[in-house]
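Several structures are given next for inspection.
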Structure 1
Amino acid sequence: MWQVQRHKEYRQKILHLYKPLHQDLYSMHPSAFFLPTFLEAVRTNTEESLASIMTEPTPGVFSFAMLQPNFCDMLLEEVENFEKWVHAMKFKIMRPNTMNKYGAVLDDFGLEAMLNQFMEGFIAPISKVFYPEVGGGTLDSHHAFVVEYGKDRDVELGFHVDDSEVTLNVCLGKQFSGGELYFRGIRCENHVNSETQHEEMYDYCHVPGRAVLHRGRHRHGARPTTSGLRMNLLLWCRSSVFREMKKYQKDFSSWCGECQREKKERQIQCVKATKLAFLRGGGGGMI
C-alpha cells in the first residue's frame, strides 16, 4: 500500500512542476496523431475495414501503419525532455516495469488522459473485433510507457508475458538495427512455461510508425538491438471485467494454445475409448 501512496505523491509532484515541451501532445488530435488510412478504418469500424489495413503474419498478431511521423518525433522529444528534467531535478525516475531499466511511464507526466482516449477510441474498437475472448470488448484501464534499446540503454528483453489483456507496441524510431520481437504462443498462467510448438514461432521486425497488436498473454521477447537507438511506445490495455471473470475459470481453451491442445487430446482419447467400448460390447458384428 505504501508503494501506491509513494507513486501517487511522485506523480503529483511531477504534474505540479514539469513544463511540457509539446503541449499539443496532451490532448487528443486524431488527424495529427494517426495516419488517414488508420483513421478511416477505425471510423468505419467493421471487421472488413480493420482487416483491410492489417496483416496477420501469425495467428493473433496484427501489424499495421498507425502513427504520423510528426507525432512520433514529438513524443520522442517529450520523453527526452522529461528525462533531462528528471535528471536536473535529481528525481529518481520510476521505470516502466520490472524488466526495463530505461524508459519512462507516460502517464506519470500528464499524458494519461490523452492515452486513455487513445485506448478507448482507437484500440478498443479493434480489440472488440479481434480479441473478444480476452476482454477486448471491455477494456477500461491502461499502462503506457516508452522503452529504449541501444548502446548505454537496455539491449534486449527476456521471454515474458505482459500484464495486459491486449498490448499495443509501436516503434517510434530512431535509426537502429536488430531488436526483433519473437513470439512463442499464447498461454494461460498454468501453462506459461510450457513447450513452444513449431507453428507458434514468429519473429517481427520493427518499422518506425508501424504498430503490432497482440494479446498480453502472447509470450514474447526482444532480440538485441545491435546498433543505433530503438524507442517504442507500449500501451498495455486492461479489462477489470475479464480479470474478475478469470478468477472463476479453469478452462482457457478459447485462447490458450496449451489448453486447446489438452482439450483436443482429451476429445481424441474420449473417441478412442468410445470406439473400444463399442467393439468390446459386440457393436462390431454384422447384421
Structure 2
Amino acid sequence: MRAGKRKVYSGAQLSALTRLFSAAVFREMAKKGRSGLYRRLLGQTNLIEHAGPHSTVGDTFDSAFEILKVAGYRDEYIYRAAISQKVLLGKHSLRTASMLNEFRTGCSKADLVILNGTATVYEIKSERDSLARLANQIEDYKRVFAKVNVIASEGHIEGVLKTVPYDVGVMCLSNRYRISTIREAVDCPARICPVTVFESLRMGESIAILRAMGVMVPEVPNTQMHAEMRDLFATLDPAALHAEMVRTLKRTRNLAPLGDFVDRLPKSLQAAALSVSVRRSDHSKLIDAIATPLHATMTWS
C-alpha cells in the first residue's frame, strides 16, 4: 500500500471492529476465559491476515483500536478511551478520582462523569452522533453536576459552540487523537437541583449523604421512603449537597481496587475495564484470554 494512502474498510468490517470492544465480548472473556463472539467478529475483519505468527488476542484489540482511532471511524468507545487515558489516568489517578458511566440524570444518561474535587460530566458527540438532543442533555446535566463538558469531533465543534451556553466546556478530540480544550467549563455547584440529584442516586447513597450532612433519615415504611427522602433533599443547600455527593460517590463507586487489573490490560481495553463490571474472581481469566495466542482462538466457541 502506497505511503499516505489510507486503507478503506467496509461497513461490515467497521461494525465488527467496533463490536470487538462491546461489553458482551469483555464479559464473555471474563466469565469463560474465551469468547466465541470475539472469534466470530474477528473473522469478519481482516486482522488475522495482517497478524504476525506470535500475535495474541491483546494484539488484535490494539490493532482494531488503531484502525478505529482514525477520524471518521471513531465511535463512542474511542472517545471514552481518550478521556479515560488522558484525563482520568493522565491528569488524575484511580486513587484520587473515580468515574461513572451511563449515569442517569433527569431524562438523560451522562456518558461519563469524573469525580475529583468536583463532579465533571463529559457528553460525547462522535462523528457518528447527531447534535439534535444536545441542548436538552446539557440542561439535565446542569441539574446534577457542577461542571459540564462536551467532547466532540472537529466537524462538530462549530455546531456545539452554537448549541451550548457559555458556561459549558467544549473539547475536541482531534484527528490525531489529542484532546484540546476550546472553552473551559465553569464550575458552578450552586446551580444543581437537589431533587434531581436524589432521583439519580441509589437509596443507600442518598441516606449516607443525609447522615453526613446531619439530616435525620426518616423512619417510615419502605412504601413511603422515596417520597420522604425526596422532600428532605428538596430542602438541602445545592452547593453543600454537591460536595457531599462527590465525597459519597467517590467512596461508593471507587475504582481504586481495579488499578492492578487495568495496568495488566492493553491500553485499548482499559476503558472497557473501567466501565464494564466483571467479578474480581474473573479478572485472571480475562487477563489469560487476552494473552492467548491468536491461532489458539480458532477453537473458541
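Every number in this text was worked out from the coordinates using simple rules, so none of it is lab data. Worth saying up front: this structure is predicted, and the values here are computed from it rather than measured. Cβ atoms are built from the backbone, for glycine too; each structure is taken alone.
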One of 1, 2 was used to compute distance in nm of label points 7 Å out along Cα→Cβ at positions 128 and 152, and the answer was 1.9. Which one was it? 2
Assign the value 19.7, calculated as mean projected area of the Cα convex hull in nm², to the correct structure from 1, 2. 1
Kirkwood radius over Cα pairs in Å, for residues 40-119 alone gets 15.6 when computed on, of labels 1, 2, structure 1
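Kindly point out which one of 1, 2 the value -10500 was derived from, the read-out being helix-only ellipticity at 222 nm (-39500 (n - 2.57) for each DSSP H run of 4 or more, over all residues; to 500). Before the final figure, lay out each step's value.
Working: 1: -10500; 2: -12500.
Traced to structure 1.
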Relative contact order in percent (Cα under 8 Å, 6 or more apart): greatest across 1, 2 for structure 2
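Could you figure out which one of 1, 2 the value 11.0 for mean count of other Cβ atoms within 10 Å over residues 48-55 was computed from?
This value belongs to structure 2.
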